[in-house]
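Each in C-alpha cells, the structures are laid out below.
Derivation of every value follows stated rules applied to the coordinates shown; laboratory data play no part. Everything numeric in this text was worked out from a predicted model, so none of it was measured.
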Structure 1
Amino acid sequence: MNSFQQISRVQLLLQHKRPQEAEQEARRQLRDDPENGFLHALLALALTEQDQLPEAQQAAQRAVHLDPENSFGFYVLSAVLQRRHELPAALAAIEEALALDPEDADYQHVLGLIRFQQGQLHGALRAAEAGLQADPTHVDCLGLRARCLARLGRRPEAAADLNEALRHNPTDAGTHADLGWVALERGRAKEAATHFREALRLNPTSDYAREGLVSSLKARFWLYNWFYRFMVWTQTLSPGMRQGLFVGLFVLSHFVPGLLPLYLVLVYMSWFAEPLFNSLLRLNRYGRFALSEEDTHFSNQFLALLLSGGALLLTGKTLDSALLDSAGIVALGLLFPLVGTQRQWAPKRRRQSAWFGWGLAAVGTLAVVLEAAAVPGSSTVFLAFLGGTLAYVWIMGLRSN
C-alpha cells in the first residue's frame with residue numbers, strides 16, 4: 001500500500017465516524033513518516049472528534065510547523081481552537097488558511113462559525129455565502145446561513161436553506177440540529193426538541209445537538225423561554241449596543257422605579273438562568289440524562305451554595321442572628337464568581353475569574369470569622385467583600401454582554 005492509499009485510509013475512517021481507529025492508523029503511519037504535516041493534521045482531527053482538545057491542538061500546531069504552505073493544517077488548527085473557544089487565535093488561523101486557499105467552503109464555514117460565536121451575524125452570513133459560492137450544496141454553510149438569517153429575522157429564507165440542506169443530505173445530524181436551534185429561537189420548544197432528538201439519533205456524540213436538546217427542555221419553562229428569546233434578540237445588536245442596553249436600563253431604573261423589577265429580573269436571569277434551570281431539569285426523567293457530567297457537577301456546586309446561603313439567611317432571620325445573616329450573604333455572593341468562572345471558555349479568563357472568586361471567598365470567610373470573634377473592623381472586611389462582589393458582577397457582566 002503506497003503513502004497516498006495509507007493517508008486515504010485515515011480519511012475514510014474519519015468520514016465513517018471512527019475516530020479512535022483513525023487515530024491509531026495515523027499514529028502507526030507517523031512512526032514511519034514523522035515529518036508528514038498532513039498526517040499530523042488528520043491526527044488532530046481524530047483527537048478532536050474524541051474531545052482530546054489539548055492533544056489535538058499540539059498535533060495541529062505540529063502540522064502547521066512542518067508544512068506552513070499547506071492550508072489544511074491551518075484549517076484544522078482553527079477548528080480545534082474554535083472548539084476550545086479561543087476565538088481570536090482560531091480567527092487568525094483560519095485567515096491564514098483562507099489566504100492560502102480562499103475558495104474552500106469548509107474554511108469559510110469555520111470562519112463563519114467563529115464570527116457567529118463572536119456575535120457578528122453579518123460577518124458570519126458573509127462567510128457562509130462565500131462558502132456557498134464555492135460549493136452551492138455545502139450543507140454546513142447552508143445550515144450556518146440559516147441560523148444567521150433566522151436571528152436577523154429572515155425566517156422564511158432560513159427555512160428554505162435548511163430544507164435545501166436536507167434535500168442534499170437528509171441524514172445529516174448537523175442540519176437537523178440547525179433546524180432545532182432555529183425552531184428554539186422562534187419559541188417552538190417542542191418542535192426544537194424533536195429535531196434535536198433526531199440529530200442525536202443520527203450522531204449520538206453530537207454536543208451541538210445535546211446542548212440544543214437541553215435548551216429546548218428548559219425552554220418549556222415560560223420564564224426561561226422568554227429570557228432566551230430576549231438574549232437571542234440582543235445578539236442582533238453590536239457588542240457596544242448590548243453593553244449600552246444593560247447600562248442604560250440600570251440608569252433608567254433610577255429615574256423610572258417601575259423598571260427596577262424588570263432590570264433585576266434581567267440581571268438575575270443573565271447570571272443564574274442556566275444553572276438554575278439545569279438544576280430543575282434534574283427533576284425531569286429525560287432532562288437529567290441530557291445534562292453532561294460537567295453540567296451535573298456544576299449544578300451540585302450551585303445548589304450547595306444556593307441552598308446553604310438561603311438556609312443561613314432564613315435561620316438568621318428566625319433567630320435574629322447577624323452572624324448567620326452575614327454567612328448567608330457570603331454564600332449567596334459567591335454564586336457570582338462560581339457561575340462567572342463556569343461560563344468563561346478562554347483558559348486565561350477562566351483562571352482570572354477563578355482566582356477572583358477564591359479571593360472573594362477568602363475575604364468573605366475572614367469577615368464572618370472576625371464577626372464571630374467580635375473583632376473590631378469586621379464590618380469593614382464585610383463591606384470589602386460586598387464591594388468586590390459588585391465589582392466582579394459589573395466587570396464580568398459587561399465582558400459577557
Structure 2
Amino acid sequence: MGFLSAAEQYKILTENTSEIITDEEFRNKLERSVVENKPLRCKLGIDPSAPDLHLGHAVVLHKLRQFQDLGHHVVLIIGDFTGMIGDPTGRSEMRKQLTEEEVMENARTYQEQLFLILDKDRTEMVFNSEWLSKLNFADVIKLASKLTVARMMEREDFYKRYRDNVAIGIHEFFYPLMQGYDSIAVRADIEFGATEQKFNLLMGRQLQRDYGQDPQVAFTMPILVGTNGVEKMSKSLGNYIGLTESPDQIYGKAMSIPDDLMEEYFRLATTLASGEIDGLLDSVKSGEMHPRDAKMYLARELVTLYHEEKAARFAEDNFKQVFQKGQMPSEMESFVFESPLPLVSVMVDTGLSASKSEARRLIKQGGVKIDGEPADSIDMELKQHQEDKDYIIQVGKRKFARVKMN
C-alpha cells in the first residue's frame with residue numbers, strides 16, 4: 001500500500017499532542033516509512049489494573065487510531081506481568097499488587113473495550129509475560145545494570161516518597177525497566193503515553209540504545225480533566241465518563257462538564273476535524289451558538305462514538321424530557337427481581353450505585369426516589385406491587401431504572 005507524504009502525515013499526527021521526543025527523529029521515521037513503504041510499529045502498554053476504560057484512556061487510543069488510518073501498525077501490550085507490580089507513577093504510597101487472576105480478568109474486559117476505538121485488523125495484541133517471564137536472574141541483573149539509583153530517584157514520585165520517608169519497594173524500581181524492555185521485545189518505533197508516563201517512555205529509548213536498537217520516539221498525550229473540571233479523569237474520583245456506559249449516562253455526564261472544558265473535550269475526546277471544532281468554538285465566542293447547544297453537540301458526538309447515532313438521538317430526547325421538561329425518560333433499562341429485596345441491593349444490582357455503602361449514603365442524603373417520592377429508609381425493601389406495577393427508581397438527576405418485583 002502507499003502512504004501519504006511524510007509532511008502530510010506529520011501535520012495530522014502531531015495535532016493535540018503534548019510532547020514528541022524527538023521531533024526530528026519522528027520526521028525521519030516517517031520519511032523512512034514512506035520510502036520503504038513500511039508501517040511504523042506503534043507501541044502502547046496497558047496494565048490491566050482496573051476493569052473499565054474511560055474517556056481519559058481514550059485520548060491516546062484515538063491518536064493510535066489516527067496512525068492506523070494512515071497505514072501504521074499498533075502493538076498493544078497487555079501488561080499481565082508488569083500489572084502484578086503496578087505502575088508507581090503518580091503514587092504517594094506502594095501500590096497493592098494484583099493477583100494473576102485479577103490481572104487476567106481485567107485484561108479480558110480491556111480487550112472488549114479497546115476495539116471500540118482501535119482497528120482490530122491493524123492491531124497486534126500481546127502479553128508481556130511472553131518475554132518477561134522467560135528472563136533468568138542473570139538477564140535481570142544485566143537489565144538492572146543499565147540504570148543507576150540516582151537516575152531512578154529523578155522520578156518525582158520516588159523522590160517525594162523518599163523525602164517523606166514513605167516506603168519504596170525494590171520491585172517498584174523494576175517497573176520502568178520492564179516497560180522499557182517491552183520496547184526492545186516488540187522493536188517499537190514509537191511509544192505512546194500520558195504526560196505523566198514520560199520517565200517510562202524515555203526508559204524505553206535508553207534501553208533500546210543499550211541493546212543495539214534504533215530508539216523509539218516518545219509521544220506524550222495530554223491528560224483529560226474529569227467532568228468536575230478539577231482533577232484528572234478517574235473512576236475513583238467519580239468524575240469519569242466510561243466507554244461502556246449507557247447512552248443516557250454518557251450524554252448526561254457530558255452535559256455536566258463546565259463550559260470552559262468544552263474545547264478540551266472536543267479536541268481530545270472526539271474525532272471531529274480541527275477545522276470543524278474551530279468553527280463550533282468560534283460560533284460560541286461570537287454568540288451565534290449558545291454554549292448549551294455546543295455542549296449538546298459534544299454529547300451527541302460522544303454517544304455516537306461508543307454506541308450509534310440513533311442511540312445519541314434517544315439520549316438527547318431523554319435528556320430534554322428529564323432536565324428541560326421535568327419528565328421521566330421515555331426509555332430506561334428494565335430489571336426483574338424476586339421479592340422481597342433490600343433497596344440497597346437493588347441499587348447495586350441495577351448499576352445505580354457502585355456499592356451498598358454508597359447506596360446507603362445516597363438514600364440518607366435524599367438522593368434516591370421511588371416512583372417520584374424520596375426513599376425514607378436505608379432498610380427499605382422492595383416487594384411486589386399490589387397492582388403488579390413496576391417501580392421507577394431514580395438516583396440523582398441522571399440515573400433511572402425500571403424494576404419489576406415478582
Structure 3
Amino acid sequence: MRRGSDAAPKLKHLPFFELLAKDEAREPDARHATAGLLMLRLLDHWEIAGSPMVAPESVSVRSLRAAIMALPAGDAVRECLLGIVNAVQTLQVADSAPVLPRLQAYASLLERRAEHALAADVYASIAERASETTDGDLLIDARLRIGFCERTLGHFSEAEDAYQTAGTIARRRGDVERVLRSRTGLANVASQRGNLPLAESLFEQIVREGAERELPGLQAGAMHALATITYKRGFPARAVRMADEALQLTTDPVERERLLVTIGALLTALGRFTAARDALMVTELTARTEEARSSARVMLLTIAARVGDRAEFEEGLARVEGRALNAETEANFLIESARGWHRFGESERASDVLERGRRFAESHGLSRSIFEIDAMAEELEREASVARGEEGADATVSGTLPGVELRMRRLAAALTETPGA
C-alpha cells in the first residue's frame with residue numbers, strides 16, 4: 001500500500017541532531033546535546049531489543065556514560081542523565097514507565113537552559129510512552145509543557161494542538177486544574193497571535209475560576225497575562241498594578257521571576273527607570289531560568305538606550321547577542337536594539353536591525369511585533385528622535401505606583417545585603 005506524503009517517516013530527536021549539526025554550536029552545548037541524544041536513543045533501542053541493550057558491557061551504555069562524564073562535575077544535567085541510565089540498568093525488563101519522572105526532570109532542566117526545542121522533544125518522548133490510565137498526570141503535564149515550549153519557539157499551531165490534547169485528557173479525568181492550565185495556554189497563544197479580545201476574555205474567566213476554586217497560582221498567571229494585554233491596550237500604570245497584585249499572589253519562583261521582568265518592562269514604559277532597574281537586576285542575578293535572565297537583560301538594554309547611556313547599551317548587546325531567546329523576546333530584542341542605535345545617531349544600522357526584526361516577526365506570526373516595527377519604521381523615515389514615554393501614562397499613575405516602586409527597591413536592597421551575593 002502506498003504511503004501518503006504526510007505519513008513519511010520522521011527522524012526521531014531531530015532537534016538534537018540539528019543542534020549538533022550547527023557549525024557555530026558552542027562546545028558545552030554540543031556536549032550536553034550529545035549526552036542527551038545518546039540517552040534518548042538508548043531508551044528507544046532498549047524498548048525494541050530488551051535488556052541486552054543496557055548490559056554493562058554494551059557499547060551503547062559505555063558511549064552514553066562517557067558522554068555524561070564529559071559534562072562538568074556538579075552539572076545538574078549530568079546528575080539527571082546518570083540517574084536515568086542507572087535506573088534503566090536496574091530494571092529487569094524493558095519498561096520505560098518507571099523512568100518517565102526522571103525524563104520529566106531532564107526536560108525541565110533543558111527548559112531552564114532555554115533549550116526549548118530539545119525540551120519539547122523530551123516531553124514528546126514522555127507523551128509517547130505515558131499511559132493515560134497509569135500516568136495520567138504525567139501525560140497531561142508533558143503535553144502542557146510541549147505547548148509552552150512550542151509557543152516559546154513561535155510554533156503556534158503545534159502549541160495549540162498540545163494544549164488542546166492536554167485539555168481533552170484532563171476533562172476525561174475530571175482534573176479541573178489542568179483543564180484551566182490548558183485553557184491558559186490557549187489564551188496565551190491567542191495573545192501572542194494578536195487576538196487580544198479573545199485572549200482577554202479567556203484570561204478573565206480563568207481569573208474568576210481560579211479565585212472560586214482557590215487556585216492562586218492559576219489566578220496569578222492569568223492576571224499576569226491580563227497585565228500584559230492591559231499594557232498593549234495603552235494602560236501601563238493599570239498593568240503595573242495588576243502585575244504587582246499577581247506577584248503578591250504567586251508562590252511559584254519561576255512565575256515570580258517572570259512577573260519581575262514584566263513589572264520592570266512596564267515601569268520602563270512609564271519612565272520609572274530606577275524602579276525598573278531594581279526589578280530587572282534582581283531577576284538577572286537570581287533567575288532560575290535562562291528565559292527570565294535573558295528577558296531581564298533585554299529590558300536593561302532598553303533602559304540604557306532610553307536614558308542615553310551608550311556604553312551600557314553596547315555592554316547589554318554583548319550580554320544578549322548569541323543567546324537562545326524565545327520568539328517574543330527575540331523580536332523585542334531586535335526592536336529595542338534598533339531603537340537604541342537610532343537614539344545614538346546610527347540610523348542606517350538601526351534600519352538594518354529593524355529589517356531583521358521584521359523578517360523574524362513575520363516568519364513567526366508575531367502580529368504585535370510587526371505593528372511595533374511598522375510604527376518605528378515610520379519614525380526612522382522621519383529621522384525623529386525617540387519619543388520618551390510614548391506609551392503614555394493613565395491618569396491614576398501618580399497615586400498608585402510608589403508602593404510598587406518601594407517593593408522593587410526593597411528587593412534590590414535585600415539582594416545586595418545578602419552575604420555572598
Query raised in the report: Given a computed value of 26, 22, 12 for semi-axes √(5λ) of the Cα gyration tensor in Å, for residues 247-342 alone, which structure among 1, 2, 3 does it belong to?
Result: 1
Report summary line: One of 1, 2, 3 was used to calculate Rg and Dmax of the Cα atoms in Å, yielding 24.1, 76; that structure is 2
Query raised in the report: From 1, 2, 3, which structure was helix-only ellipticity at 222 nm (-39500 (n - 2.57) for each DSSP H run of 4 or more, over all residues; to 500) = -26500 calculated on?
Result: 1
Report summary line: Candidates 1, 2, 3; relative contact order in percent (Cα under 8 Å, 6 or more apart) computed = 14; producing structure is 2
